[in-house]
Structures are given as C-alpha cells and as structure tokens.
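S.K.: In structure tokens below, several structures.
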Structure 1
Amino acid sequence: MQLDCYKIYEVAPDIVPARSQRDWMDAFPDRHPYRCLPLTMANSTGWEILAPMDVTIEWNGGPAAEDIGFTTAGDPRALKSFVDSHFRRGIVTFHTGHLFRTSPGWGVWAMGAPNWPKDGIAPLTGLIETDWLPFPFTMNWQMTRPGRVTFLKGEPFCFITLMEHGRLEEIEPKRMKLSSNPDLVAEYEAWRDSRADFNKRLGSREAEAMKERWQRHYMRGQKVTGESVEDHRTKRRLKPPVDM
C-alpha cells in the first residue's frame with residue numbers, strides 16, 4: 001500500500017500522524033473517556049493536515065461569496081492560497097496544498113478529525129479516487145449558523161485515512177438472529193452477566209469493584225471467558241510522510 005503526497009508548491013501544510021488525545025477528553029477529572037478504546041483508535045487512524053496559520057471565519061448568514069470573510073494574524077497575502085468560500089452559502093473551502101496518489105483500488109477518505117467537535121461549523125466528508133485523480137481535492141466545512149469561528153495554527157483542518165473502495169461493493173452484509181450462532185450466544189451471555197454483576201457491585205460500592213472502577217476486557221483484547229484475541233491494538237503507530 002502506497003500513499004504519495006505531492007506538494008504542489010514549495011511550502012505546504014504539514015501532514016502528521018493523527019493524535020489520540022482530545023482537549024474535551026482531557027477535561028474529565030479522571031480522563032475516563034480514554035477508557036473507550038474505539039474512541040481513541042478512531043482519533044488516531046489516519047493523518048492530520050495542519051493549519052499553517054490562524055484563520056478566523058465570519059459569516060453573516062447570506063448566500064454570496066462576500067457574505068463570508070477571512071482574517072489571519074499571519075500574512076494576509078497567504079490566505080487566498082489556503083482558504084476561501086468557493087461554494088458560497090457559508091461553506092468554507094480549505095486547500096491541502098498536496099496532490100495525493102494511492103495504490104489501485106484505494107481512495108482517500110477526507111473528513112474532520114474524528115471526535116473533534118467544533119462549535120458553529122461542521123466538516124463535510126469526501127471519498128476521493130486518488131488512485132488516478134491528476135488534480136488535488138479540497139477540504140470543506142459548513143458553517144452551521146451565522147457567527148465567527150477560528151482555526152488555530154497547528155490545528156487539523158483535514159483528516160485523511162485510506163479505504164479500499166474498489167472492493168467495498170463486493171461485501172454482502174448478512175443479518176440473522178443471534179441464536180443461530182450458539183458459540184457467539186455463549187460469549188455474549190457471559191459478557192452480559194459479567195457486566196450486570198459488575199455494575200451491581202459497583203452500585204453497592206463494593207470495595208473490589210470500586211477499586212477496579214471499570215471492566216477492561218476490551219482494552220486487554222480479552223473475552224470475558226479469559227481467552228485472548230490475536231492482533232489486538234491499543235495504540236496506532238502511523239508513520240509521518242518522508243520528504244523525498
């Protein structure tokens with residue numbers, strides 16, 4: 001699998017492996033959102049493209065290009081090459097500064113950084129056929145109401161990950177009753193009973209349950225029966241782009 005990131009100009013926004021940390025997760029006294037492994041893995045399964053400057057966006061709610069304005073604490077001459085309102089109607093267009101190329105059948109999924117809510121603006125998601133596209137894509141955000149929003153220098157304005165979209169249509173989802181899989185029923189019921197018992201002990205403030213605070217089966221890659229699973233991941237270690 002190959003991901004080639006061609007800089008269109010000499011200077012382009014930085015691309016870095018995505019971070020698992022979030023300010024809102026850090027704000028909890030015991031940082032307990034980090035116990036949710038699916039959350040932290042989603043946060044870090046891709047690469048962030050970082051804003052090269054502070055940008056403040058102000059929209060008055062109108063449909064025209066002139067109804068949305070951009071200011072920066074940096075060099076205002078660099079604004080146009082980074083951000084504009086190409087689609088109007090409160091939609092903000094960021095330029096990644098790169099042309100991406102992937103292996104045949106693979107595409108780039110471009111979105112906002114997962115679990116990174118931003119007040120007043122929402123990321124628009126795109127899946128791009130980067131295995132043949134000879135021109136760059138943009139990252140777009142929709143203002144959700146009139147007002148002002150700021151992207152800080154170093155903040156991700158785009159998050160990219162890869163999808164083998166060429167084979168996605170080969171998948172045939174099947175829906176059936178859980179009772180049709182006796183082995184899975186046994187594992188599910190063991191988990192259900194263990195969860196109910198733990199929550200009951202936690203609710204009664206049993207010393208051992210209070211010490212443990214939460215069940216760690218998923219974090220440990222372990223079924224309730226004690227069986228460990230192969231290829232369990234608790235951290236994502238993606239490589240940064242290498243300048244050639």
Structure 2
Amino acid sequence: MRAKQNENEFSMPNKPIVILACQVFQHWLENLLPDGFDSNITFFDYGLHVVPKNLRKTLQQAIDGIEQPSLIILGYGLCGNGLDGINAGKHFLLIPRTDDCIAILLGSYQAYLREMKKEPGTYYLSKGWLEAGSNPLAESRKYEEKYGVETAAFVMDTQYCHYRRLTMVARNQAELETYRPQAQEIAAYCARWGMRYEELLGSDDYLQRLVEIAIGLEQAGDEFVIIPPGGTLTQAHFIR
C-alpha cells in the first residue's frame with residue numbers, strides 16, 4: 001500500500017529551491033529552469049545508479065550538506081531502491097513518483113505504461129546513457145577485457161536474452177539524428193538476442209511539471225512524492 005502523505009504537510013513557507021539530479025537529465029533541465037538557477041543545481045554522475053547504496057550515500061551527503069532549510073528536488077526515480085531510506089532532515093523533498101528515469105524521459109508514467117504494454121522486454125537508450133557508456137555493447141567490451149570472450153558472452157546472454165526491443169529515446173529530431181549511428185551500432189550487437197530496434201521522441205512534460213510543482217506543492221497529485229522535514233523516503237512511496 002502506498003505510504004500516505006498529509007496534505008497539510010504540503011503547505012510550506014517560501015524556501016530556496018535546490019535541485020540534485022542525475023546527469024542524464026542535464027540537457028533537459030537546463031532548457032526548463034529559470035535564468036540564474038545554475039547555482040542551485042547539481043548534476044551527479046550517471047554511474048551512481050549501478051550501485052544503489054552509492055547513490056543513496058551520495059545524495060544523503062548532499063542533502064545533509066545544505067545548511068539552509070530548502071525545497072530539494074531530486075531528479076531521480078526510485079532507481080533500484082537507491083533512494084530508499086533517504087532522510088529529508090530539515091528540508092522538504094520533491095521526487096518524481098517513478099521506478100526509474102524512463103518514465104521521466106517519455107514525459108509521464110502513463111506513456112511508460114503504454115510502452116510497457118507494447119513490449120515489456122525493452123531496453124532503453126538515451127543521449128545521457130550513450131555518453132556514459134552504459135549499454136550492452138560497452139558492457140560486453142568491458143567484460144571481454146576482464147574475463148575473456150567466452151565468459152563475457154555467457155554473462156551478457158544471461159543478462160539480456162529476455163529483451164526483445166532496443167529503443168532510443170531522444171529529446172528532439174536533431175538529437176536523434178546525432179546519436180542514431182551509435183544507437184544502431186548497439187542495435188546490431190543486440191540483434192544476437194533477436195532485439196528489434198525502434199526510436200521514440202521523448203517529452204519534457206514530466207520535468208516541466210516537476211519544476212511547476214516546486215512552486216505549489218499542493219498541486220503535486222499522484223505523479224510526485226513529497227517528503228516533509230524529518231521524514232524518510234521509502235520504497236512504499238513509489239507503489240501505485
């Protein structure tokens with residue numbers, strides 16, 4: 001059952017707004033934020049999600065290091081339970097209510113569900129993940145260097161044999177055309193598991209809404225999680 005939130009907790013005095021976000025959203029958020037907001041935002045390395053406890057530790061340290069009571073926007077999903085156990089301390093926390101970044105890149109949780117219905121076994125690519133080198137082809141090369149070709153192939157088959165679709169999500173057509181060659185190279189490798197390649201134009205609607213909600217938390221609805229001062233963010237807050 002979803003953890004309940006008291007509507008009275010949403011009423012808060014004006015506070016500084018701070019954003020702590022994954023680097024995967026950098027080029028999206030920078031186009032949405034008001035001028036002069038650069039000093040209030042920190043982007044963290046893509047790779048933190050690989051080890052959830054490292055993500056949790058890094059974000060908690062950043063939150064604890066903010067001296068003035070603030071509204072802190074976390075530009076993450078639950079991310080493999082990486083946000084489970086985050087303490088708000090003296091701050092308010094505002095978080096998209098989604099398991100990972102895919103729903104945010106697609107523009108809504110509903111858009112994510114539609115894609116899941118089309119093909120549950122989908123592996124997603126984006127500009128951010130390509131730049132971070134987080135994809136099956138890059139992983140295979142790393143495993144080959146460390147363990148050899150045969151062991152790498154076994155590990156990769158175990159991880160990816162159940163996927164049926166590789167989908168590149170881009171912010172606009174220009175971005176799609178820029179990163180298409182790299183995505184198609186990965187798609188050619190993933191064809192070994194029968195993955196078909198598709199492309200989608202994402203939407204900044206979810207992120208736009210996130211920025212808007214920061215001004216009026218009472219409008220958050222079911223798409224966002226709000227943790228008041230002294231509260232703890234848990235997996236239960238993301239259950240729908």
Structure 3
Amino acid sequence: MTQAPTPSLLNVRGLNAWYGAAQVLFNAQLHVQRGEVVALIGRNGAGKSSTLKAIMGLMPRRTGSVVFASHDISNAEPYQAARFGLGYVPEDRRIFTDLTVLENLQLGVQAARRFADDTVAPQWSLEQIFALFPNLADMQQRPASHMSGGEQQMLTVARTLMGNPLMVLLDEPSEGVAPVIVEQMGEMILALKRQGVSVLLSEQNTHFAQWVSDRSYTLDRGVLSA
C-alpha cells in the first residue's frame with residue numbers, strides 16, 4: 001500500500017503583498033515540510049524579507065492563503081501565528097538592548113508544543129541553547145547593547161528558540177556579520193534541522209543558502225520560482 005504524503009507544515013498559495021499602493025509580492029506559492037530547511041534566494045530588494053513578513057502577518061496588506069501546522073493564518077495577526085508555533089527572526093534583530101543576554105532569553109520562554117499529529121515538537125532549555133551557542137553562555141550577564149552584530153544575531157535566534165517553535169522564519173542570517181559568525185550560523189541551522197525544526201530562510205548569499213538548505217526558491221522582483 002502506498003503511504004500518503006506527509007502534509008506540509010507550511011503551505012502558501014497565491015500570496016500577494018503590498019507596501020501602500022506598491023505591490024511587492026506576486027502570487028507566491030511555496031511549501032515547507034516538517035524538519036526541512038528551505039531557502040528563498042535573491043538579490044537585495046527582490047522580495048525575500050517581504051515574503052517572510054507576509055507569511056508572519058507583518059505586511060500592512062496581503063491576500064492569499066497561508067496554512068501553518070493545520071491552522072489557516074491567512075488573516076492572522078503576528079502574535080496569533082506565534083501562538084501556533086511560528087517563530088520569526090528579523091534581519092534587524094530587535095533585541096532588548098537594555099537587558100542582559102540571559103534576560104532576553106528568559107523573555108522568549110514558551111510552553112512545549114506538539115505537532116498536528118500530536119507528536120512532541122523539539123523543546124529547548126537554556127542548557128541546550130548554550131550548547132548550540134557557546135558564545136552566549138560566556139556572556140549571560142552582558143547587556144545586549146554591548147554585543148557585536150553577529151552576537152546579537154545569535155541572541156535573536158536563541159530567544160526565538162526559547163519559544164519552542166515548530167518552524168523558524170529566518171531573515172538574512174549571514175547579512176553583515178563576520179565570516180566566523182556566518183559559519184556558526186550555518187552550523188546552527190543544520191543543528192536545528194537535526195533537532196526536527198523546520199526553517200524557511202531568506203538569503204542573498206547563494207553559497208550559504210545551498211550549504212544549509214534542502215532545496216530553494218528564487219525570487220526576482222517579487223516573483224517566486226522553484
């Protein structure tokens with residue numbers, strides 16, 4: 001007997017998005033399976049970040065269908081998508097600079113989650129986070145404002161993981177950070193995959209994207225192609 005295909009964790013159909021009167025995303029169609037790393041590749045301004053924001057509900061105007069973990073989030077607010085287990089790591093990081101590294105991480109803590117088939121989703125503790133990001137373990141009491149850009153990027157990812165997400169939207173992880181941090185970010189993405197966390201990342205560094213992803217889509221002027 002042929003086994004039925006596993007439903008996609010994220011399924012996007014006919015997604016359009018606008019900034020004011022300017023349409024920046026045109027009929028986007030994509031899917032991500034459980035435990036899969038998928039990359040959105042394109043030059044700066046191609047619409048990669050807008051795609052992630054539209055999925056998360058952060059665009060001021062959008063149309064189309066977005067189904068995540070069996071929940072229709074096409075018209076959901078970002079906090080509602082987050083409650084279903086969709087994590088978002090913005091390019092501009094948005095950490096709390098007046099808090100310490102440890103305090104930032106503690107703010108991200110959420111209860112354990114389960115997938116739609118009731119299997120337990122990956123769960124993250126401080127010990128696991130510090131094993132994944134040794135640099136953060138050494139600076140737990142450091143104010144986040146005293147971190148480098150790459151360290152802040154790590155902290156943003158780590159804070160998102162403390163919410164036990166089923167999937168992470170990761171915006172430009174290699175942008176503007178030192179080569180050693182880029183390598184660490186790549187190893188981190190591969191570690192998330194081994195843990196069973198799905199990742200949809202936007203990236204203009206093609207080499208990096210091909211290294212960490214199972215497959216990719218290309219974006220050009222708001223048009224997505226496999």
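Please treat every number below as a calculation from the coordinates, not as lab data. It should be emphasised that the depicted structure is a prediction, and the values quoted were computed from it without experimental measurement.
S.K.: Which structure, out of 1, 2, 3, was mean projected area of the Cα convex hull in nm² derived from, given a value of 12.6?
M.R.: Computing mean projected area of the Cα convex hull in nm² on every structure in 1, 2, 3 gives 12.6 only for 3.
S.K.: While we're here: Of the structures labelled 1, 2, 3, one was used to calculate helix-only ellipticity at 222 nm (-39500 (n - 2.57) for each DSSP H run of 4 or more, over all residues; to 500), giving -8500. Name it.
M.R.: Traced to structure 3.
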